[in-house]
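Quick heads-up: structures coming right below.
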Structure 1
Amino acid sequence: MEQVYKILAQIIADTSSPDEAQALISDLFSETERQGIAKRLAVTLMLSNGRSYNEIKKQLGVSSATIARIQESLDKPGIKIAISKVKTDEWAGKLANKFAGALDKLLAKPTP
């Protein structure tokens, strides 16, 4: 089974776009599995942003035990990678928005 995990990891690593990754996930995992993975990721991100157990339970409909289990795994390398990628994307998006706003202002200035 370890060999199959390595093959799966390589397939995931070789995806070339979000659309390709989404097709892979959709075809390899059932709807229930995809929802479970998505909820785990959402709990992870909410915990990393300082959200409370009650808020997470209310928004996602997960148990305190699930949240606690995920809380214990926040220091694992894969979880850190996921959090880092999301935060990098958020930072890049904010920077791009600021740049676009500055560019719009610059282009909107009338020339003398």
Structure 2
Amino acid sequence: MISNTNLRMFVAAAALLAATSALAACSSTPRQESTGEYVDSAAITTKVKAAILNEPSLKSLQISVETFKDAVQLSGFVDSSASRAKAGEITRNVEGVKSVKNDLVVK
């Protein structure tokens, strides 16, 4: 039969293991964002897309935006090198953006 003390120690150990596992699942790795970083990246992506759509010269172009750990990647097609540069400039000026990888292709 298990004593009260042993049962309490078992429950405490199980709770500690569960808490440690939960914290490890929320941590960041070089290739995976933590939950908080994922939410921040989604917010930055939304801000960048809105800023690009607010620019009349870029509004109708096919520009994809992806964010990972505050680094934004632009991809898709634009009609001129000026549009490519403008999209990069707008993205750099969005709050929270640390770096921009401009992979836009002029067609």
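Some points to look at:
- helix-only ellipticity at 222 nm (-39500 (n - 2.57) for each DSSP H run of 4 or more, over all residues; to 500) derived as -17000 - corresponding label from 1, 2: 2
- Of the structures 1, 2, the one that 48, 11, 9 was derived from, the read-out being semi-axes √(5λ) of the Cα gyration tensor in Å: 2
- Structure with the greatest value (metric relative contact order in percent (Cα under 8 Å, 6 or more apart), set 1, 2): 2
Just so you know, all these numbers are worked out from the coordinates, no wet-lab data involved. Computed from a predicted model, the values in this text were never measured in an experiment.
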